[in-house]
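See the structures that follow.
Derivation of every value follows stated rules applied to the coordinates shown; laboratory data play no part. Everything numeric in this text was worked out from a predicted model, so none of it was measured.
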Structure P
Amino acid sequence: MEQWELDFYWLKVRHKIKDTFKASDLPELDTILFLIGIQELGKPGQKFSKEEKIDLIKLAVATLLKDDLYFSFTGKKMDGWPEFEQLKDFDMTQKEGEQLIKTRIIHYFDALND
């Protein structure tokens, strides 16, 4: 995906989330990851501690990158939280990593619309 396409589709995802939640501002990357984490956990409307919010972001990243073989789903804990094993390190710059995550988020939302 070329940079202009990534920018276009990323902005489209941000606007979709803004409109869905009737927010006043476009959501940032961490907010979108948090929302994906809640979706993957399957517990919308629940209150989360600060530590759980960080875990939700990690859950989203693992979910998004499992198809790239960075993570593998290993099962669910007793409390229902999914567990992932990291299979390989991220050998990319921060910018490359962010672009990969954004690309995976775009695909994630495309799959929800199918």
Structure Q
Amino acid sequence: MPIETKQTALKIARILQDKKALDVLVLDISSLTAIADYFIIASGRSESQVRALYEEVEEKMKEQGLEVKRRDGQQGNRWIAMDYGDVIIHLFHHEEREFYSLERLWAGGVPLSVDNT
């Protein structure tokens, strides 16, 4: 897997941390599935914060020349998925994150440390 994919995942995680997302998690899932190399899971306190997280990632990645390939869930702002190819982002309202528990479903993934310095 290309190093730039890992760097993209970590960059997105830092964007989310800077925007005050809750519990930002980057999982290396490359050994578990062919759908992506990394999942990024993060939460917002409210629907408006989830929407703001989505908009911030989309804007900042566009500035880097990366366009989201697919997105789903913007209408309700409770769970928004963004597909950047080898990096898939799941932005949850904190209640939905607890309910769906993607961390449990993908427990075989390797968590990456996100250094925000």
Structure R
Amino acid sequence: MKKIFLGIILLAGLGFGIYAAVIYSFTYSDGYRAGELVKITHKGMIFKTWEGEISQGVAEAQRFHFSVEPKQLEVINDLQELQGKQVKLNYKERYGTFPWLGETKYFITGVEETNLQRLSN
């Protein structure tokens, strides 16, 4: 009975390890998004994560929500300085996430200010 229980525990641990490696190491896509940086915030009760969003248009549906890994200190600092400005974000999309990394599957790897201005009527 102990061998069966130990085998189940080891199998579950191995399964989680493979799942974690796939989620963390492999990306589904990568690319760029541009828009006005609406917010960047450090939030969470148990796991504090960096979350933000850019507005890509007038409607709420045109908002891009993203996360920033805690180790990306330069990106976090740049985002804090550029809040309210037009930015171009370089991101990678993962297959999933973990609570200690962020809320979204989109993780920002670079940011730059753009000179694009929003058209007004």
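A few notes on this one:
- helix-only ellipticity at 222 nm (-39500 (n - 2.57) for each DSSP H run of 4 or more, over all residues; to 500) from the coordinates reads -9000; which among P, Q, R: R
- Percent of Cα pairs over 26 Å apart - highest-scoring structure of P, Q, R: R
- Looking at relative contact order in percent (Cα under 8 Å, 6 or more apart) over structures P, Q, R, structure Q comes out largest.
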